[in-house]
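The next part holds the structures, each set out as structure tokens.
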Structure P
């Protein structure tokens, strides 16, 4: 995993450890964030680590102004976090 993918997984995993919910969100602040984190979220969804909750992750046409990524860890994502993330 690259650092952007790991960061998105960490956000949801930290929330899981604190609340029991696998929900995560990340607000992109600029064009670079958009490019890196959107690509990371798409990869994680395509590989079944995350489930997209916001429309701007897997859509062919996305708005750069809708800059909140919302997602949930899947079972695969949660297992990966438990085994590989050190918080």
Structure Q
């Protein structure tokens, strides 16, 4: 009977130690997850800003290309009238 008491005491001590290790690992993982979350959010924000700038640049390029096309059409019409 006394052996059972020692076994229960030892088992309780091992479980307590393992719970401490698991608690530390969970805390460490939570800290790492918070850092990774912040890094991911900043990366998404930077990507969004770059995408907005790219869309604006493409809009300007499309407008400029449209103006060039209209000018070429006007010039072509004028050349046809002269011919």
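What follows is calculated from the coordinates using simple rules that are stated; it is not laboratory data. Predicted model, so just to flag it, every value in this text is computed and none were measured. Cβ atoms are built from the backbone, for glycine too; each structure is taken alone.
Quick one: semi-axes √(5λ) of the Cα gyration tensor in Å came out at 78, 10, 4 when computed from one of P, Q, so which one is it?
Answer by label: Q.
Kindly point out which one of P, Q the value 11.2 was derived from, the read-out being Kirkwood radius over Cα pairs in Å, for residues 6-53 alone.
Only one of P, Q returns 11.2 for Kirkwood radius over Cα pairs in Å, for residues 6-53 alone, namely P.
Thinking of P, Q, which structure, once helix-only ellipticity at 222 nm (-39500 (n - 2.57) for each DSSP H run of 4 or more, over all residues; to 500) is computed, gives back -16000?
Computing helix-only ellipticity at 222 nm (-39500 (n - 2.57) for each DSSP H run of 4 or more, over all residues; to 500) on every structure in P, Q gives -16000 only for P.
Give the label, chosen from P, Q, of the structure having the highest value of mean count of other Cβ atoms within 10 Å over residues 46-53.
Looking at the calculated values, the largest one is P.
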